[in-house]
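Asks: The data blocks that follow each hold one structure.
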Structure 1
Amino acid sequence: MIHFKSKLPKTATTIFTVMSKLAADHNAINLSQGFPDYDSPAELSNLVNKYIQQGKNQYAPMTGVPLLRQRISDKINELYQSEYDADTEITITAGGTQAIFTAIAATIQPGDEVIVFEPAYDSYAPTVKLFGGLVKPFELSPPDYKIDWQMVRKLISSRTRMIILNSPQNPTGAILEEEDIKQLIAITRGTDILILSDEVYEHLIYDGKPHLSMCRFPELRERSFITFSFGKLLHTTGWKIGYCLAPKILMDEFRKVHQFLVFSVNTPMQYAIAEFLTNKDYYNELGNYFQKKRDFFRSMLQNTRFEILPCMGSYFQNVQISKITDEKDTDFVKRLTTDFGVAAIPNSAFYNKGTDFGVIRFCFAKKEETLEKAINLLTKV
């Protein structure tokens, strides 16, 4: 027998893996894990093939293909009127989650405290714990998941090193508003608190609302790692390509870890994305594309017994199940998969304590026919 001490003794297989496997085992419609069931633009695939044929198949620079970093810099400047140096403040990563992991690894020391707003994407807390940090969870509640900043202030201590934000938020679809930004600036002013802002759904905001990126606000930009995902932007979650923005003093530390974690990222895909990003109409219309899917799905959900919660962004729709069952949300989604043929995610999985508000999450980044089939099954619940 080999004996060793687990660094994550209470961490099990992620709920995404569990529910996707259950969906596959029972041939259920998978609205649990956040990935599209339709193809990325054909032009993008053709560009990848073009660069493979051109021999762009060896290691990319550690920080990313220069042209792609410049295109990102131009895009950020255009959208948010914020200039990031392509050479020193932008790094291409193997997906958004790697960018999150690297930012935490580069800055969190044993004993540092990190404030996490829950329900939260499930990579945040385990990564903080891996590096000896202490997670200070702040629970948000349905239906609107608003942040009580006066309560947040009570979590701040001399050991607070980082605040992790996610807007639009997975799993709730909530977004940060102007008042949230004002409060965040006030709380962090004059401190050494860092911000890790997960903005992978930056283009998926609805009803005419703006995306309030950390890079828009100089007082927040100077202390922020901001992470993005081309998987969400291009419907290519399996490509695992993202990027991180940060001021040079922070990016220098980020790259120290990045070079030993993955070193570099898929070369022909970087060149293809760099060329594809010249099509500004594509990403400028993405919010409208997904809003139509959101509205379509929400309209059909009205024919079910689920209570529809607000969705201001992301490609996730939350519903309450209290009018249907008093089961635990984890038990209900398993039964929903096995007995009714539709897989979802229980939101309690996104809380450190497993807090159960009777809310589950559906992904609507699917073909209309997929959503229609799912609704036909959900009307029987």
Structure 2
Amino acid sequence: MSFKVLKAFLAVFVLVALVRWIFWHGPVQGAEELPLAPIVDLHCHVAGIGAGDSGCFVSRDMRASWKFRRYLAAFDVDESELSEHGDAYVFERLAERVQHSDLVNLAVVLALDGVVGEDGELDEEETQVYVPNEFVAREVARYPQLLYGASVNPLRHDALERLEQAKAAGAVLVKWLPSIQQFDPADPRLRPFFDKLVELELPLLCHTGDERSFAGAQDELADPQRLVPALDAGVTVIAAHAASSGENDGEPNLDRLLEMLERYPRLYADVSALTLVNRRGHLDRVLEEPRLSGRLVYGSDYPLVSTPLVSAWYFPLHLTVAQIRELGEEDNPFDRDVLLKQALGVPAGVFARSARLLGIESGP
């Protein structure tokens, strides 16, 4: 190596060290000991191609996208394995990861209903990804470390019956993704649906903020303030991702969510996906915001935590080099997500609150 090259390397090293010294501020809050109570990850996804009579499907556009192959890799499966073993193989791999986790006791696996047409039936042509309730309920019943998260598009003609069926099958919450399922959470026709959620004591986990995991999305439908009718009806609402991206009416979605917290004590937000590289900085604000104190719950957004979108190396101003290396050596994606968020200052109460919110007293 020539002296000029060595000099250049040293100059870059000194510059990086100087920048880190100037801007270093450590975690937003000091890392706290993890709770002794069970940690429940209430935000985990699955998908399938219809193998093994699962009823799942992925649209042609979505299946042709590089994102689909990346998601299968994150699930630790490929299409040939699904064809051979059926879509249930995704649950097997997921359950193994939770079982071998030292920190996460239980994971809520989310179904995903599709777009509904004017006839109140599933519109397969418009639906990008479909994961039926029956499939998820059947598969989680095989694994004590998995819980059932149902999904019901409220525009289905039998939506209330589907909610009752989901509750009877053990659902612990209902998941909405309005910007993909193409309905307005503020539609006045949904009041009976909200009343049924209250009657069945089912929390509503609803995506808030922009959506970039699919081929396309109607992001205005994920405005957190469209959830006001559900809250007025008495539904316990969890704003997925804490509305940490996008804006509506010229106002950041997170600000629109914060405005609602004082009025609605049943409004919570999860911290899923807040360590993704495209959401850096959002976690800082969420943790620093006093109005969110006591309202945050734990979720990972699995399998995205198993993709290159998440890495401790994206937080050089919050973590030491030793911490970054140690986190990089953690193989279990659930443990890695908990440890990264703990190191970044997510309070212990956040990890314990998911179980309490869902009425879960102990893990397997």
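None of the figures in this text is laboratory data; all of them are computed from the coordinates on show. For clarity, every value in this text was computed on a predicted model and none was experimentally measured. Cβ atoms are built from the backbone, for glycine too; each structure is taken alone.
Asks: 31, 27, 21 is what came out when semi-axes √(5λ) of the Cα gyration tensor in Å was calculated for one structure; which of 1, 2 is it?
Replies: Attributed to the structure labelled 1.
Asks: Taking relative contact order in percent (Cα under 8 Å, 6 or more apart) from the coordinates of each of 1, 2, which one would give 21?
Replies: Working: 1: 26; 2: 21.
Among 1, 2, the structure yielding 21 for relative contact order in percent (Cα under 8 Å, 6 or more apart) is 2.
Asks: If you rank structures 1, 2 by distance in nm of label points 7 Å out along Cα→Cβ at positions 47 and 239, which sits at the top with the largest value?
Replies: Going through 1, 2 one by one, distance in nm of label points 7 Å out along Cα→Cβ at positions 47 and 239 is largest in 2.
Asks: Among the shown structures 1, 2, from which was the value 0.3 of distance in nm of label points 7 Å out along Cα→Cβ at positions 159 and 183 calculated?
Replies: Structure of origin is 2.
Asks: Work out which structure the value 24.5 belongs to, where mean count of other Cβ atoms within 10 Å over residues 175-182 was derived from one of 1, 2.
Replies: The structure behind it is 2.
Asks: Of the structures labelled 1, 2, one was used to calculate Rg and Dmax of the Cα atoms in Å, for residues 151-286 alone, giving 16.3, 48. Name it.
Replies: Clearly, the read-out refers to 1.
Asks: Moving on to the next point. Thinking only about FRET efficiency 1/(1 + (r/R0)^6) of positions 39 and 255 (r between Cβ atoms, R0 = 30 Å, to 0.05), which of 1, 2 has the largest value?
Replies: 2
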